[in-house]
Structure 1
Amino acid sequence: MTQIPVQPGIMDIALYVSGESTLKGRADVLKLSSNENPLGCSSAAQAAFVAASGDLHRYPATDHASLRTAIGEIYGLDPDRIICGVGSDEVLQFIVHSYAGPGDEVITTEHGFSMYPILARMVGAVPVTVAETDRRVDIDAILAAVTDRTRIVFIANPANPTGTMLGADELQRLAEGLPPHVIFVHDGAYTEFADGFDGGASLVDRHPNVVMTRTFSKVHGLGGLRIGWGYAARDMIDVLNRVRQPFNLSNPQMAAAEAAIRDTGFTAAYVDLNARMRDWLRQSLIQMGIGCDESFANFVLARFDDADMAAAADAALRDDGILVRRVGGYGLPAALRITVGDEDGCRRIIATLGSFMAARRSE
């Protein structure tokens, strides 16, 4: 049988694996593997979703005007420079489809989000991975990797899965150091957890080749609805809208997202909870001898002595019904990414890891 030709790069894609959500034989699973909001989502968002379900026979608005207006009002941005997608992943896909192709290069970093090389290969481009320094994005390494074939640079900031973050001066140095034809994609999925950070919006305003992406999946607790957005120069937004399908978001999605972003009280309560429990979780890990960098996201990266110890810790957590994320695929085989849950969840995970570490010391 003749094989149907596949576009370049497609068969080089390793399928994305999401965080586990179930354990066989356990009904009390504590899922800390996908960086989800332990409070769920805003009750206003739930009510808006239900109300919108009464018009499921109606086509949604193609311009997302009401949602873009709400985003603009909350963040002080021009709604005409905002594009919405099925999660921020789809906005990233718009960028790659519009600005990269076979033979082009797309720069990612050593421990960067695994979707970036997938997106590059999707269009036949070559992902170029540069080293990080102590689990932080290295600006000099990125700039040194730029060639005349480079089209896009991806960084997540705060970074996933490390939780580390670049400051405004470092971001500005990267933007200034890139050639004007290279697009700098600042993925700000965890922006709200970094106190006082604008997610790269001011960087976008200063540089026409910078685009910021954001999501409703994390701080707003709408991961199950898949809603994201991007902010860029109007010329770039015009390009991206040409590859966006007109009905990519449903009315219930948009209604829930608008209600969620306007419920600033819910958002603030979660951000405060996360900051408090994140610091407590990190200090607790350090005190028991587990390495943990300062995190600016809604998770921490627990670093063990080696890959075998990380696997044993993961097994101990699973035995207690706790799911975290193994991150060997991100070049961190000796680490576990742990979502910051509510207080009960955080205390449960520290109790389990405390028993595990005590048993290791007594061996």
Structure 2
Amino acid sequence: MRKTALFLAAMMVLASSLTGCAGKTATSENTQSSGANEQAAQGGDEKTYDIVYLSPSTASQFWTYVGIGIENAKKDLEESKGIKINFSTVGPAQEAQTEDYITAFEQCIAKKPAAIVTATLAIDATIPKAAEATNNGIVLNFVNCGLGVGDDGANADTYNQFYYCSNDTIGEMAAEAFVNAAKEKNITSGVVGVNMNVENEALNHRIQSFRDYMAKNAPGFELTDTYYNGNVVETAQSNAENVISTYGDKLVGMYSGNNITGDGVCLAVASAGIGSKIVSVAVDSDDSEIEALKAGNLNAIIVQDAYAQGYKCMENAILTLLEGKNPESKKQVNCPPVVINSENMASEEMQDLLDPTRLKK
């Protein structure tokens, strides 16, 4: 009897212990699915939040640069605010995989993180997903590519904040840089090849503003139709080679609306050996464009501050969670670009813009 009583007592203690563990597990699961509600860490006062960077391309250097800003903001605010961020990066490999991006967005929403930081190249398909995320209490911030062109205020009720670089400004600055470089080479007329990755409402402004500036300020130049490449370097190169062979000596320049396009165009220009004969201007920076700028196969890059956009976007998401409201007075904040050429590219400031990996903590 004594052995039986001891056995029953031991089983009661074990059952009590197991019930306590189950209770903790249930609390943890409920906490993780609380969306933008505060996620308090077990056993202390430290606040914990799940935040996802949903990238439109995990293989693109530009979006990697944005991600560096995001991760540095995470580290800085963890330290300054005494919080913990469970951070993850998801998304398709290539920008052209927009259906995979939407699927990844759906999966993010299902996991109910406190916040999602993202950029989209598929505006129409993203709008209902953004509304769903926001309606589920998720703090949703867009960086660089959002649900409109910027200060137009499009679909502002479906997200928390948007940090961007005006595509109108990018196109105008690219055209101005083109005209200035053309003057240095004594080029006043001829054909200019126009190249872009994809066609959408926001990015079209990079092309149209370039065209408008050139028509007003450099009417001697004839611009081709826009050659789209689906954000594939090989296609961009093939398009540029087609432009070069079609127009021959009449070709005096190239405009590339993003870095992938610029990579392909620079390869075609280098292969044809015409870098010194034409003017080539591109947008955004990566290793290939930097090398082309050094080699003279690219005259200027219009560089967005991808790092700053990412940093501000993540910082805002975290502060929104902590303060319970968006700290910005404007829902769309423009982060202006700069022109980088062979004359200023060696400066410390421009080196950081060209290669934000230097800033990674």
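Readers should treat all values here as calculations from the given coordinates under stated rules, not as data from a laboratory. As the structure is a prediction and not an experimental result, all values here were calculated from the model. Cβ atoms are built from the backbone, for glycine too; each structure is taken alone.
The table for this structure:
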item: Given 50, 19, 18 for semi-axes √(5λ) of the Cα gyration tensor in Å, calculated: source structure among 1, 2; result: 2
item: Value 19, calculated as relative contact order in percent (Cα under 8 Å, 6 or more apart), assigned to which of 1, 2; result: 2
item: Identity of the structure behind 19.0 (criterion: mean count of other Cβ atoms within 10 Å over residues 64-71, calculated), options 1, 2; result: 1
item: Structure with the greatest value (metric mean count of other Cβ atoms within 10 Å over residues 192-199, set 1, 2); result: 2
item: Test item: distance in nm of label points 7 Å out along Cα→Cβ at positions 72 and 344 calculated as 4.3, pick one of 1, 2; result: 1
item: FRET efficiency 1/(1 + (r/R0)^6) of positions 56 and 232 (r between Cβ atoms, R0 = 25 Å, to 0.05) - structure with the largest value, from 1, 2; result: 2
item: Source structure (of 1, 2) for helix-only ellipticity at 222 nm (-39500 (n - 2.57) for each DSSP H run of 4 or more, over all residues; to 500), computed value -16000; result: 2
